[in-house]
Structure I
């Protein structure tokens, strides 16, 4: 292993953590690390593995938006509810660093749904939104891990 392999691995590891930590661009960090690694290594094989990793990230990005969005739509949760969750999530990030995003999102979704449906009916809609966000993060994590695996295969073979 060369220095570039170690640095790329650290960037990819940071990107995988970034999938789970709000406001850290996980997928972008993984993609950027893999592309920089291939640029430095410069071989056709490195670029082939990079192409595979980027393809996995691209498919993962499409799937992470399509699948949860469909589940939320099917459950009847309106976009303004998710917007309220996002706004309070951003505010929560500054009030309670890191975990405030989750707390703010839950509070925003619940408040919007309670105003729309009443407190009792807001619980299932809030749960649906939370499951969708969890699925979104899981799909992005799987894509990042698969891309990291593709990079590791490339790093070991070059």
Structure II
């Protein structure tokens, strides 16, 4: 894990806690944000710029959640780590199994699932919202964490505790 810096503008402040390697060209960036007096944790994929390999560029793949949900999400990720590996049936591109849900409101929650793709196992954290009486996944608010990186992501999220931010 690489540690990084503080970024500030007029309305928000971002403290980058760590970058967890995902591949040669991208990382999971874990940051603590403060916006209009509220604290958030942002877990997002960043990729290395083609023009400047030292520059990391954010993608839309990620989740940003209120700091008060941190412990529930860490507990869900730990449950996913301890769950048995998911097996794909022949001919399936991927398969996933729901591990738990972290409520946000009566009409929204984060779902944590564990799955297997063609090449890698993954843990998916995705926001779901209620529509027509059923919960459906958000297409934009989610992130798949490679099982190989999961322990480092959990460790990085633990760094978001207030006593580690001093």
For distance in nm of label points 7 Å out along Cα→Cβ at positions 28 and 60, the calculated result is 1.6, so let me know which of I, II that is.
I
I have 2, 8, 16, 20, 20, 16, 10, 5, 2, 0, 0 for P(r) over Cα pairs in 5 Å bins from 0, in percent, calculated from one of the structures I, II. Which structure is it?
II
Work out which structure the value -31000 belongs to, where helix-only ellipticity at 222 nm (-39500 (n - 2.57) for each DSSP H run of 4 or more, over all residues; to 500) was derived from one of I, II.
I
Working back from 17 (relative contact order in percent (Cα under 8 Å, 6 or more apart), computed), options I, II, answer is structure II
Who wins on FRET efficiency 1/(1 + (r/R0)^6) of positions 20 and 92 (r between Cβ atoms, R0 = 25 Å, to 0.05) among I, II, i.e. which is largest?
I
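Values quoted throughout were computed directly from the atomic coordinates according to the rules given, and no laboratory measurement underlies them. What you see is a predicted model, and the numbers here were worked out from it, not measured in a lab. Cβ atoms are built from the backbone, for glycine too; each structure is taken alone.
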